[in-house]
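Here, each number is a calculation from the coordinates, and none is a lab measurement. Remember, it's a predicted structure, so these values are computed and weren't measured experimentally. Cβ atoms are built from the backbone, for glycine too; each structure is taken alone.
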Structure P
């Protein structure tokens, strides 16, 4: 079983690429989905966040107010580190348990903060999505109700996309047409299959 991580900066097309991999029959898991689940009412992560930061970060139903917490996290690096210390260990534990359930040549886990959390060595292969900073900014403003300043804060809070790309084994540039991204996804699958048959990526 080849453990593959998919990472990249915010708004660089990770979700789109993960969707295309799933469409091709590749087992996938998304760390963002795990975080969303962990922020539900009564969850250990939610209880820890409420205890650490106060009930104002919780919704009336007891779940985490992701919008309010997100604003605080991206404007205050110390808050971000504290939230990550609560969330990330459980997310990685869930991802590794998921890999243990697979019966196939490889699976792909989308992990936006892979390099920021220094967990790239947990995986056999890393694919990185990239897009120019102006494209990231435009995508964020188009898809989310946030200010230009807020969008820039989110981009700046992560390692630059090109630095992530320099560390990865495979890079998918999503700044062009979707058909071009789809072709690169197909190339990635081909590389992974060659690895499983004994060849190494160039």
Structure Q
């Protein structure tokens, strides 16, 4: 997965994790904006294996979620798919993923973990949040319906995050996987929410019905 830039400079790699149940246009647009603003050489999409904070609900099997991510990002240069969280045993922990990526790239890359505002607010509840911000710079994008996280509050809970945080002011896209699943279940269209190939895959495999 790792490639050398050839000139000794560190690569800038975006890390886009999530359940992706399903992946939607909001995920892709945020990744594109981060790639553009930060000049990321690559953005790695990493579907979660067993997200421990979502253990209270049923999640679509990994095979389908991985397939949908592959279809959604295939047209974008610099976007790639990794199944390291699917392959790893036990609950999915972001800190483990970042450690693994740092090992893979062997100090040849700066990692940028891409999160939405609401996810950033939850970061203090994750396993080893201080280690997460040591291993990666956090890039956070707005999400409709959620207030901008309080930086002083975050700094109090995760010392050092102030200096490892980049705020994106766009895109502002009001799409959620929850609403997509609900619309499919009620026979409503989702063509404005997911890529055409993803929509066809959902229909073909009768997901969320």
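Determine which structure produced the value 21.2 for mean count of other Cβ atoms within 10 Å over residues 66-73, calculated from the coordinates; the candidates are P, Q.
Attributed to the structure labelled Q.
With relative contact order in percent (Cα under 8 Å, 6 or more apart) as the yardstick, tell me which of P, Q scores highest.
Between P, Q, the highest calculated value is found for P.
Thinking only about FRET efficiency 1/(1 + (r/R0)^6) of positions 42 and 178 (r between Cβ atoms, R0 = 41 Å, to 0.05), which of P, Q has the largest value?
Comparing P, Q by FRET efficiency 1/(1 + (r/R0)^6) of positions 42 and 178 (r between Cβ atoms, R0 = 41 Å, to 0.05), the maximum is at Q.
Identify the structure, out of P, Q, from whose coordinates Cα extents along the principal axes in Å, for residues 10-81 alone was calculated to give 37, 23, 19.
Source structure for this number: Q.
A value of 3.9 was computed for distance in nm of label points 7 Å out along Cα→Cβ at positions 130 and 170; which of P, Q is the source structure?
Computing distance in nm of label points 7 Å out along Cα→Cβ at positions 130 and 170 on every structure in P, Q gives 3.9 only for Q.
Quick check: -10500 is what I get for helix-only ellipticity at 222 nm (-39500 (n - 2.57) for each DSSP H run of 4 or more, over all residues; to 500), calculated from one of P, Q. Which structure matches?
Answer for the origin of the read-out: Q.
Tell me which structure, out of P, Q, gives 16.1 once mean count of other Cβ atoms within 10 Å over residues 98-105 is calculated.
Q
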